[in-house]
Structure 1
Amino acid sequence: MVTLVSAAIGFPGSPAGATTIEYAGTTAGQESTIVIHKGDAYQRTIHPTGTVTARLDDSANRVTSANVTFEPAFTETFPGPFGIKVYASAAISQIAPASGTTAPGGDDISTVAVDTKVRMALTAYRTLDGTQHPATDQKLSDPVKCTVDISLHLVGTANRRTGVLSLAADQFTIPTFPNGSIDPAKTCGVATGELNKSVAGTSNTAALIFNGGPTSAHYTGISTGTTSTVVVKRGTMLERVLHPTSSMTGDIDFVHGQVTNVSVRFRPVTIRALPGILRFLPVDARIQMTLVGTPTATLTPSNRVGIDNLTVISTARMGVGLSALGMGLTDSNACHVDIRLQLTGTVDRGTNTVHLAQSGFAIPAFPINGCGILFAPALTMLVSGSMNTIALDYVDGVLP
């Protein structure tokens with residue numbers, strides 16, 4: 001089913017959470033099949049048309065909700081009592097919340113298991129000529145009164161790239177239809193006996209195939225270790241490589257290509273023994289990234305199935321706190337520069353990963369009024385310039 005996100009640099013305070021995905025799919029034509037009384041003389045086949053919406057907690061691998069709506073489906077015509085010809089319309093509706101589990105598999109396929117309960121309301125019709133005319137044919141049962149409740153355990157797969165959801169029940173039970181003896185308001189009338197003979201029973205199967213994809217997602221991602229990289233003064237004698245640890249959240253509207261509520265938190269990165277600032281005393285630099293203003297993020301289709309292009313424009317504030325022998329030399333709240341970023345990359349629905357990068361972004365000169373007359377020129381020499389690159393990679397995970 002899918003996922004995914006956006007990122008900018010520097011948002012503080014990302015809350016703990018998990019990736020949740022809203023999925024929508026449809027089934028039509030003969031894509032889905034329900035077989036009643038499979039393998040015996042009363043076998044009947046239904047091809048339901050309908051929709052499904054679901055919410056998945058992708059970090060906990062759970063289906064937290066699912067709703068299925070089917071249009072009424074008709075059986076083939078079959079012999080009824082007293083030699084008449086009968087067919088039935090089955091209206092299937094969900095009557096209990098659905099829940100289940102997902103588990104990642106190979107080739108971007110997740111296994112899915114869902115439990116729910118549906119109500120089958122049947123309308124039995126009599127056809128005089130063997131052709132079905134439900135608008136004018138005589139009704140033998142009232143669908144308000146002629147109902148049974150069915151428990152379903154569906155298992156299958158979700159293709160995270162294509163959005164195809166396949167669910168099946170190898171065998172489920174259709175209970176006995178009511179004849180009014182227990183509750184006069186629950187009866188299938190003159191069709192009761194025939195329905196219990198040709199519809200009720202245990203030899204029933206369902207194979208449901210929905211085509212769709214994510215409509216929206218709340219994404220949470222983490223980047224740890226050496227996954228993400230910032231290279232300062234790339235290709236020069238002063239080149240330094242940083243591996244920032246960060247967490248990120250964002251809300252994605254896949255339908256309209258919008259990404260909002262982007263929130264990224266970076267842990268401070270410390271560069272040890274910064275040379276060139278004080279001749280005889282090693283100086284450490286503690287770098288903190290924060291955001292200035294609100295980022296803009298957009299999502300556009302790519303030419304690869306299951307992958308969306310992502311662009312994030314933001315301004316990040318780089319604050320530098322210098323220290324020597326435990327003594328603070330600059331305050332990162334005052335000694336800072338603002339960096340304009342235009343990050344581009346991809347959102348991969350198959351793996352729940354986000355990649356964003358920019359080459360050649362500029363770090364401005366550090367101000368004397370904030371960093372001091374001694375340290376501003378040194379920081380400018382060591383850090384400022386346009387030979388800088390950033391590559392941020394996030395995987396789905398629960399935020400710390």
Structure 2
Amino acid sequence: MSTPKPWQDVPTTARLVLDDGSVIAGQGLGATGSAVGEVCFNTAITGYQEILTDPSYAGQIITFTFPHIGNVGTNTEDTETSNLASRSGVRGCVLRASITEPSNYRAAEHLDHWLKARGIVGIAGIDTRALTARIREKGMPNGVIAHEPSGVFDIDKLKAEAKAWPGLLGLDLVPEVTSGQSYTWDEQRWVWNKGYTRNERPDFHVVAIDYGLKRNILRCLASAGCKVTVLPATAKAEDVLARKPDGVFLSNGPGDPAATGKYAVPEIKKLVDSGKPVFGICLGHQMLGLALGATTKKMHQGHHGANHPVKDFTTDKVEIVSMNHGFAVDRQTLPKGVVETHVSLFDGSNCGLALEGKPVFSVQHHPEASPGPQDSHYLFTRFVNMMREQKGQKAERER
């Protein structure tokens with residue numbers, strides 16, 4: 001009978017240092033080095049690759065509450081960073097368990113290799129439940145995530161860096177993730193065992209302003225019958241209208257909407273005044289709210305996950321939706337003529353608005369999902385119906 005080997009601690013090669021001085025040790029993965037950002041948590045149990053490539057996470061370190069991340073590997077199809085954006089902007093990821101070898105027929109690359117190639121620092125082997133509870137109680141902290149194979153860290157330097165980082169309030173992160181030039185899009189939603197198809201006969205032309213656009217939003221627009229022209233975040237309203245669109249889309253994105261709104265909101269006001277149908281999601285929703293006279297505010301812990309209940313007052317239905325935002329439109333500041341259309345059933349925060357008398361609306365959540373349920377796909381049909389009505393065509397049933 002063999003003698004049992006003595007217990008050996010796994011060497012800690014990574015640290016997560018919070019701005020309150022807390023130091024959490026774990027095993028490093030992904031890229032080496034360090035990165036500073038706001039630490040949030042995401043409750044989704046699927047879709048980690050889509051989450052890690054969502055440009056809305058720029059400036060953030062994501063804590064996954066689901067313990068097993070990386071088991072299905074990564075592939076070339078599940079990336080959400082838009083066509084010409086340089087990178088997603090996520091600063092790091094925090095995991096409970098180490099990454100195992102991938103087991104999925106679509107897997108093309110190990111998550112650890114994938115993280116290294118994209119310069120994303122990771123840490124595993126920590127109590128993510130405790131960290132999540134800390135964020136829920138005290139709010140999202142700033143922090144530094146560091147990976148050093150030697151296990152040697154200058155903790156005082158990391159503490160100082162975490163404490164000195166100013167945070168997301170007042171920070172415009174859109175320049176990090178927007179595309180630098182215009183492009184067109186006709187790829188439709190993924191179909192099981194067929195992949196992505198093309199919309200070869202679009203009925204409408206939509207100009208999308210890229211504040212950190214997700215690919216699946218573009219796919220949903222294409223699947224709804226649209227040819228999409230994407231313009232950078234700095235596009236002027238005159239540039240948008242010169243493309244003769246049937247509708248205008250305001251995309252999701254990261255950072256403080258009031259900061260990005262300094263140059264975006266004046267252009268959004270002109271687009272609203274043009275009479276064209278306008279549809280906004282996430283950051284686009286927040287900046288539309290600013291353009292219509294409301295204000296935005298920083299949230300305590302934000303909404304990050306794929307299981308959030310939202311009520312649509314226009315249909316009187318409750319949907320389970322995907323969310324990713326740390327700012328919100330202050331529902332108490334909605335001016336006369338701006339109607340609240342959706343609300344979070346978790347905390348009562350605003351999740352949608354519409355402008356009375358005009359084809360203008362927006363939602364805080366992500367109807368394109370990816371990851372998440374498809375309860376809100378009907379919103380793309382709602383947008384297209386506004387374009388149909390302007391052309392004198394019959395509206396389709398929302399689905």
**Request:** Given a value of -1000 for helix-only ellipticity at 222 nm (-39500 (n - 2.57) for each DSSP H run of 4 or more, over all residues; to 500), point me to the structure among 1, 2 it was derived from.
**Result:** 1
**Asked** A value of 0.40 was computed for FRET efficiency 1/(1 + (r/R0)^6) of positions 240 and 336 (r between Cβ atoms, R0 = 25 Å, to 0.05); which of 1, 2 is the source structure?
**Response** 2
**Request:** Match the computed value 3.9 of distance in nm of label points 7 Å out along Cα→Cβ at positions 328 and 352 to one of the structures 1, 2, and report its label.
**Result:** 1
**Request:** Kindly point out which one of 1, 2 the value 3.5 was derived from, the read-out being distance in nm of label points 7 Å out along Cα→Cβ at positions 96 and 152.
**Result:** 2
**Asked** Upon calculation of Kirkwood radius over Cα pairs in Å from the atomic coordinates, which of the structures 1, 2 produces 25.0?
**Response** 1
**Request:** State the single structure among 1, 2 that was used to calculate volume of the Cα convex hull per residue in Å³, for residues 208-311 alone, giving 152.
**Result:** 1
**Fill in**
When relative contact order in percent (Cα under 8 Å, 6 or more apart) is calculated for structures 1, 2, the one with the largest value is 1
**Message:** Say we calculate mean count of other Cβ atoms within 10 Å over residues 176-183 for every structure; which of 1, 2 gives the highest result?
**Reply:** 2
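The numbers here are math on the coordinates, done by the rules we state, and not lab data. Small disclaimer: the values here were computed from a predicted structure and weren't measured. Cβ atoms are built from the backbone, for glycine too; each structure is taken alone.
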